[in-house]
Structure 1
Amino acid sequence: MNRASAKIVELRDDDLGGLGHCTAEQLMRVLVTGSTGLIGSEAAIHYAQQGHTVFGIDNNMRKVFFGQEGDTKWNLERLEKTLKNYTHYDVDIRDFEAIDRIFSEKGFDAVIHCAAQPSHDKARDIPLLDFSVNATGTLNLLEATRRHCPEAPFIYMSTNKVYGDAPNELPLKELETRWDYERAEDHDGIDENYRVDQCLHSLFGVSKLAGDLAAQEYGRYFGLKVGIFRGGCLTGPYHSGVELHGFLSYLVKAALNGIPYTVYGHKGKQVRDNIHSKDVVKAFDAFLRNPGCGEVYNLGGGRKNSISIIEAIQKVEEISGVKLHWEYSETPRVGDHICYISNLSKLKSHFPEWDVSISMDDMLVEMIDFAQKG
């Protein structure tokens, strides 16, 4: 399997703001889908600030999914104001003719696919829309890449929901403020070999798994340089968090704005590992420098950035000095993970220069500071 790329070399490893060591011959034409979302906008800024020409595709479907609270127009305005080498397309990824035309005209050197219907819970209300965006939209982008720029590395932002609720079958122990894995062999969390079928996913998990498998197949069958990143809780200050998606972002918003917050089931001790959007994009960088064909990576904050809902509430209150108004519902979200920590061993073994660099506390301080400044 080819893990080398002649076109993408010596990208900077840590400074998101500089041009690194790129020369004019090494500069790329980068496509980012979902470019006004959390990860997409982080990627757009990252590569534009390196001097690459960045093209974004985003038709603000988050507003369709979640209403005014999910509107990402403000983020588009931020990108267009600050990035001179950014071009935006208000295009639906489900429209293959439009996607194919853009690919034919531009000939991208890298594709970063972050566009999605992202909510575990919302999918049950919009199953046809959810599947068409997450599965068909992904297939459209893969096929356009195969037709017009088959040498371009393709990154697919997948999700840990492809494992469904199967991780709940692991033996767990109840601690004072969280659930945790009982067996020593599970300490580092869920790895890429965990099963993805014969369990309850949510319709979102199914549609993302369809895209995940299609991306793998385009890598393994057609030889495209495809990397699949199964994200845990991705976060950062530019997240348009809503109750149905964006755990920490919405928690901070609720605390600072006096919005009642509901904890659903599992005694509020359910655990997530959280990763900052900058660390996500650094993982993308590592893959673009040395891509494989259909490689799958679990991507999250790992054990050191794991936190339960109760622990997160306590930290937000401590950092912000604001008391969150919350209540408890005995009914858990359908298919919710009780304890999920991403095992990062494979990612670190393939890309030893990469690691989680932003701590849980630093993320929350940044998010609270950003929200307080409005």
Structure 2
Amino acid sequence: MSLLAEYAVTEKISRKRKYPQAPHAYRSDFERDRDRVIHCSAFRRLEGKTQVFTVGVNDHYRTRLTHTIEVSQIGRTIARVLNVNQELTEAICLAHDLGHSPFGHTGEAVLNLIMKNFGGFEHNRQSLRIVDLLEHPYPDFQGINLMYETRLGLAKHKSTYDQPDTQTSEFTEPNCSIEGQIADLADRIAYNCHDLEDGMRSRIIPDKTIGQIPLCQQAIEAISADKIDDVFVRMNRISKTILDILISDLIGTSKEQITENNIARLNDVLNRKENIIRLSNNADQLLSQLEKFLYDNLYMHDDVKKAADRTKVSLTKLFDFFMNQPNKMPRYYQSFTQHQPLQRSVCDYIAGMTDRYCMQLIEENKL
């Protein structure tokens, strides 16, 4: 196996774990992080959480779990080509949405509004709470005791719809590692491509309208999509071609950035506010145009907005229910009220629910 680039994160220069643990016989520390994320219960529950369309509406639509797997695959590919730590990249990608609430970004917005006087709710911070506190598979400490650099990638995670945590004094670096920056863009590229595909599959986005998006038109021309008769094959190939265009651009641009900015060691990355991992200005503009199209034509579509309105009512009623009857929560979440407000414990509990379980509780308690 070839040596990693000098600016990659390695075990040798890592800040390690909060709770020291003996090395594993045949897995690296970052492989263990990846595996701990995959085996935690919050990761399994992503299967039942909304990406864009409510889980169960159509088995072909992405869930928060399948989105996460796609992000991980993209991130791993980029990390391999750039010769940085694939296992760390994969661990950050797999953990980046652990803290997402049920019902997607609408659920997050509702919880944030409810919690406005108690610190708010933001799914990146919640991901850290999950890996540091709420998961509890070990007898000697809370959380899953991830490496510092994995946690840094979660704390600094940002995309068009995600902003990094600026309220903690623990992560004082201006930026995260290249591996964390890869996870950011892998996320952005993944959700735009697969949300477009799911939007076309749902017929909310008519197949004929996407030609007005320059990035889509570029993909259409590249594969002669007009000659593909099967509409499902056509939409899939368009989405995957966009994916390839963006990833290829990212890799080429990032290599140039590494060279032009004389990136020679990890601190050169951490101490630089501007990202090294980036798209070219042209590709970024093209992706922004796609994002605006999706916002206007998919996320703000009447059918999607109606589902969002129902979510607001349901989550608010469920939150009030547990505030009035905290004994209905599992004892584990009740125990946290000894050192945090009841509101935060209720928020932690609801944020971890799947869409299905949330609706089940609402129906059972006639809310």
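All of the numbers you see were taken from the coordinates with simple rules; none came from a lab. As the structure is a computational prediction, the values presented were derived from the model and not from experiment. Cβ atoms are built from the backbone, for glycine too; each structure is taken alone.
For the set 1, 2, ranking by mean count of other Cβ atoms within 10 Å over residues 92-99 places 2 highest.
Given a value of 0.99 for Rg/Rh (Cα atoms, Kirkwood Rh), for residues 132-347 alone, calculated from one of 1, 2, which structure does it belong to? The structure behind it is 1.
Of the structures labelled 1, 2, which one yields 2.1 when distance in nm of label points 7 Å out along Cα→Cβ at positions 36 and 148 is computed from its coordinates?
Only structure 1 yields this read-out.
Tell me which of 1, 2 gives -10500 when you compute helix-only ellipticity at 222 nm (-39500 (n - 2.57) for each DSSP H run of 4 or more, over all residues; to 500). Structure 1 accounts for this read-out.
For the read-out Kirkwood radius over Cα pairs in Å, a value of 20.7 was computed from one structure; give its label from 1, 2. Traced to structure 1. Which structure, out of 1, 2, was mean projected area of the Cα convex hull in nm², for residues 84-179 alone calculated from, if the result is 9.8? Source structure for this number: 1.
Work out the source of -0.57, -0.75, -0.95 here, i.e. which of 1, 2 gives that when log10 I(q)/I(0) by the Debye sum over Cα atoms at q = 0.12, 0.14, 0.16 Å⁻¹, for residues 188-315 alone is computed. Label of the source structure: 1.
Work out which structure the value 0.60 belongs to, where FRET efficiency 1/(1 + (r/R0)^6) of positions 124 and 244 (r between Cβ atoms, R0 = 30 Å, to 0.05) was derived from one of 1, 2. Considering all the candidates, the number was obtained from 2.
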